[in-house]
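What follows is calculated from the coordinates using simple rules that are stated; it is not laboratory data. Just so you know, these numbers come straight off a predicted model, no measurement behind them.
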Structure I
Amino acid sequence: MVGECLVDLAPSKGATPGTGQGAGAHSLRQPSQHFMAMPGGSCANVAVGLARLGVRTCFAARIARGGFGPWLHGYFSDNGVDLSLSVDAPEPATLAAVTLDDQGRASYTFYGPETADWRWQESELPAPERRALAEHGVAAVHTGSLPIAFEPSGDVLARWLGKLRRGNDVLISFDPNMRTVPGVDEAAYRWRLEEIIASAHVVKASNEDVEAMYPGSSPLGAASKWLSAGAVLVIITEGAGGATAVHRNGFQAHLSPPAIKVADTIGAGDAFSAGLLAYFADRGLLHPDGVATADATELQAGLAQAIATSAFTCTRPGGDPPDAEELEAFVAQHGPGTVTLPSQ
């Protein structure tokens, strides 16, 4: 796992605007909004999600030395995430202000780029060879989201992943999670995302990612383009609409989530990735040949676990994915969701 770990500042439910005290009919105090600080970041959420599902997870992150950094470090350690490849960064942690609409859907405003997550140097990453990664027990790498947007991280990670894919010994999973970030050269950003997608075996993207990258294009059109570029499995998530998966071997399916009461959608897509990768890991498929040769039954079951993991995460506030016992109980109560094949 290589990527960002930041602090989500999410609205605290039940908070009320400030009101004046005393006998006056009017208050000079301005309304206030209460926020709750929560560990966040796409790759951080996937790392914790995998660890909670029993997958040994090593997280390469640039964790701030001061401020929120020690708190974030403790959170990952408490969840069983190995931080031996992480960097003790002098820069502060990135902050993300979270806005929720009336259906609990989250949007984010990021405060950077002079923060820890954007400053990756090539010397801070392990050598992109299987032997070097095997020393840490790494069989697969997942990355994406914010570090891809800004320099120097974007080009550093793109080059590193390209070298890793050429060896084809380590599975690469990528979630572009394309963000609207002030100050980013959008043309260069899109080009870099395509470069990394071409290095990935598994690509999980949202329909919003597809629209941002290729305005007016269909999700299936993007999936076909990415498979032609080198991906083996592409999944397009559609929020409450479920997800569509397309495999290089011709497998295609749509998943509909179980009915749930949504608290918010923070970390839902990351939980999806964690559920899918955990399924592959549990069945010995978390390597390039494993995903490439997975049959329809294995792919359907993996996708069903992914969507159940995502749905569970939406039932409680914040990016708080389930452990294995919680996920099993959730599936027993709600079902894993419905997989629809094109022939049905």
Structure II
Amino acid sequence: MVSSVTRVSPSDRVDLSVQVGALRLRNPIITAGGTFGYGVEFAHLVDLNKLGGIVTKGISRDPIEGAPAPRVCETASGMLNAVGLQNIGVEDFIKTKLPVLQNYNTTVIVNVFGYCLEDYVEVIHKLEDVEGISAYELNISCPNVKQGGMQFGASPSAVVEVVGAGRKAAAKRPLWVKLMPLVTDIKEIARAAESAGADALTIANTYPAMAIDLKTGRSKIGNPTGGLSGPAIKPITLRLVWEARRAVEIPILGLGGIETAEDVLEYVAVGASAVQVGTASFADPRSSERIAGRLEGALREVKAFTVSELRDRYTPEIG
């Protein structure tokens, strides 16, 4: 008896790898900054080697204590958070976290935050001297701190200033820029970041929001307001990615409400080169690996064999 063997021709094979500027990722699934710790905390739950990349939580010049508890609460189809960019500071990150991350075969992107322009520059300068980092993500959009963050991402001129300074400091590596969603025109902000030297754009951060406990008359989190994320924001952020894609040439990473492989493909269809998984990691720490594992089947369902093929198929037609 001769057993039959099903052969898969090269043309039938799905290639999940994606190009984000100078970086080649094994797949388009990246964990979002602020939702996956420094990456090492999830290593016992998630095979980091199966992810396209990891964005660390925001790293600042000095340690930041963060916002008061409670820091998160559930909302309708989403989550409200005000962590306040708690982190150990760049020097401790280099000493204690980065050496562990270097044990994994995954792309590491360090999210960089500052209260002022000089903070961003100093953090990047310190990171330039170490190995194991593939890119920086400039966070100019966090709604949960009293200064910094949104003050840089709200106007084209401020974006040009901070991205330009970051570009000069980041001589060795690509510079991604994480944009805020609540701006007058995302196209203008995206163009400003591109003109100042951004290599890619992450669209977008959380939406300023609040939740009230009627029993106490107070906010449900320690801060009066926080950032809204999760499935509720996906349709809004999809529009932002679509608009920005029509305005710039550099790659875009979609971020907002991704829970399934189909969500990933929706972002790709409107122009994203890759995506970041955020809030889903709170509900299921393995969500990023699970989504990556189901992506090949999802691509086959829409008869595409690469991510870029799907993006090129739909992006020109939408709108």
Structure III
Amino acid sequence: MEAEKKLKIAFVAFLIVIAIGTFGYSLIEGWDFFDSLYFVTGIAFVGFGETHPITTTGKVFTIFFIFFGVGITIFAITAGVQLILEGQIRNILGRRKMSKKIQEIKDHYIICGYGKVGQQIYQELAGRQIPCTAIEKDPVTVEKAIKDGVLVVQGDSTEDLVLEEAGIKRAKGLISAVASESDNVYISLSARVLNPKIFIVARAETEGAEKKLLRAGANRAISPHTLGGTRMAMAALRPHVVDFMSVATSSEGMDIRIEEVEVKEGSSLSNSTLRDCELRQKVGVIVLGIHKKDGQMLFTPPSDSKIEPGDILIAIGKNEELEELERLVSS
């Protein structure tokens, strides 16, 4: 039987014993309800002696009452201790198991801050089957994250040891979503030092913070307020465009999305033109843009655009079509 059920049964049994004792003394000794209840609680919990003269029948009843009362008390104490120990052991073992999983994970993303923004980020990454961990210092939020199945580290994201515990040196990217601008700057700086190759996206609350974050090592500085305001304005002016982009960029909804894939050295697409590749005809994807190695972005590139190693293709298509494209650019 589980400890919680035992504790519930013990509590109900306590109430029953108190009720039986109270009504028993009222019937046997003729005491009023309050005196009977006082006598019962005194015996059961405090160990007081007799407060009224008691008959032989009452003494016999008291013997049985004490016998059952002590038994139920021991049962309740045992259940309570078991519940506490099981909870602590389960918590320790659960955290050790989670810590082991975090130590084994690699090429993952670290989410600093598991607030409303951080939770939304996690849902998007998890929806795309992308491995990720989270860092949060609020114990209540940490417990919520654990219940959600998140690999979470409790601590301050600005501390190097906490970042290392989350696997910063093995991570592919870091998203700093805490509300404090100074913390985001510090996190970006620390993460860049600990892992020079990591891709960092940081939350910016003000215009000035974006420049500081980029100087601190962030690859991108994103303002949720600016994005939210822009999207609301576009939803009013171009609602169908916003609906389409929401479907294409979200992890949920229709079986279509926009992805970016990097062309690897020696792949079958290297040094070919879009016309020669025939991606639309053979694979089914549409190339919306090409991010060249020199930083130039080609929007709706013409068919004679050359694909070179290191270029990033921005394409739209169904999941299986994009998976085939990723295979082509890698082989």
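Structures I, II, III were compared on Kirkwood radius over Cα pairs in Å, and the highest value belongs to III. Quick check on the output: -10500 is helix-only ellipticity at 222 nm (-39500 (n - 2.57) for each DSSP H run of 4 or more, over all residues; to 500), derived from one of I, II, III. Which one produced it? The structure behind it is I. I, II, III: which one has Rg and Dmax of the Cα atoms in Å, for residues 59-130 alone, as calculated, at 14.6, 47? Answer by label: I. In terms of relative contact order in percent (Cα under 8 Å, 6 or more apart), which of structures I, II, III is highest? Once relative contact order in percent (Cα under 8 Å, 6 or more apart) is worked out for each structure, II has the highest.
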